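Following this line, the structures themselves.
Derivation of every value follows stated rules applied to the coordinates shown; laboratory data play no part. Just so it is clear, the structure is predicted and the values come from calculations on it, not from any experiment. Cβ atoms are built from the backbone, for glycine too; each structure is taken alone.
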Structure I
């Protein structure tokens, strides 16, 4: 085991967002939304339109596909249809980002535990993590605690299940709400700059503790590689 050094010597666990951080699921999400468009006589949209919104799930995909928001009358019905369609194809093209599996193995080899905290419902997050062989010590979905990020409750529940103090955790995500949730939970935070990052793609103002250009960079910055 290679010990942590410097300011990161207190870390005992690393928590990750799922979509846009550990896995690239944007294409399958986009395919579900485009199938709905085609059924309604509309042309499919290019993946580039959907990709920045991959971390926002149904809300992001439906917003791009139909220009609809959660407060609008037809949203709930469209959301149910979207989720059913997505469930049928979510394994097709979704894969871990390059370098993620080696990064996770490096954390384990260094004696750190790791988990997943996502706004994706357990209905999708648990089987998807299993299918991709992401052997997290804990998987917290958007419906696990009754709260979603940026509320800190999901992150705090992950720390509880891992038996680790929140102050000994680092949370890695590709959306501003990930950084807000991490700070609210009393955790260090890191931006996964290879992820979806939202419409603007800007993250400098998020005030994360680390900005990671690629998955393997985490091990280097923690002095584990």
Structure II
């Protein structure tokens, strides 16, 4: 890998610490799902004679799921009249076209091989519902290799609550302090820190529309997944 491969926290190099597992957010961190989420949204827009939206604008809100995408496309929010019907339509369309163009982010496959070679466990912790997450992991196909797949409806709480990450640590039998959680949204950092894990910002990901990632409290910041190997 070319370029600067340092992993930084607050501008300083982070020395290696004992890590037993790496946990990943899914959308915008592990897999680039925006093209298929955008396909569903644009199909709805075109059915209503509205122009499709460019993928660049869709990526910015993709991590927010139906709420973010329907807000972008229709200017509607949960609780507004008609939102629930649009959300059902969107989710059904997305389920039908779950893995047309979704791919792993560059470097993720190589990172997984590096973890396997070290005998380290990895898993997924996402706010995406099981209805979409499990079939998507099967289609990639990576479900059998993952030490755990914790979804938005696997526990009573979703990120930024730490419950999903604590459930993941329990499922793989690794203490939270020995886990690194890689995510592309501030809620990932909040959830991971609350669970007692080290947290890393996937600067190559979607990064959301909230606070700038530079303002997120994180242990590590990586511009390419393979940079995470240096922290192991």
Exercise. Where does the value 22.4 come from, among I, II, when mean count of other Cβ atoms within 10 Å over residues 52-59 is the thing being computed?
Worked result: I
Seminar exercise, completed: Structures I, II compared on distance in nm of label points 7 Å out along Cα→Cβ at positions 60 and 132: the greatest is II
Seminar exercise, completed: From the coordinates of one of I, II, distance in nm of label points 7 Å out along Cα→Cβ at positions 28 and 124 came out at 0.9; that one is structure I
Exercise. For structures I, II, which has the highest computed value of distance in nm of label points 7 Å out along Cα→Cβ at positions 164 and 204?
Worked result: I
For this session: Identify which of structures I, II gives the largest calculated value of mean count of other Cβ atoms within 10 Å over residues 76-83.
Result: I
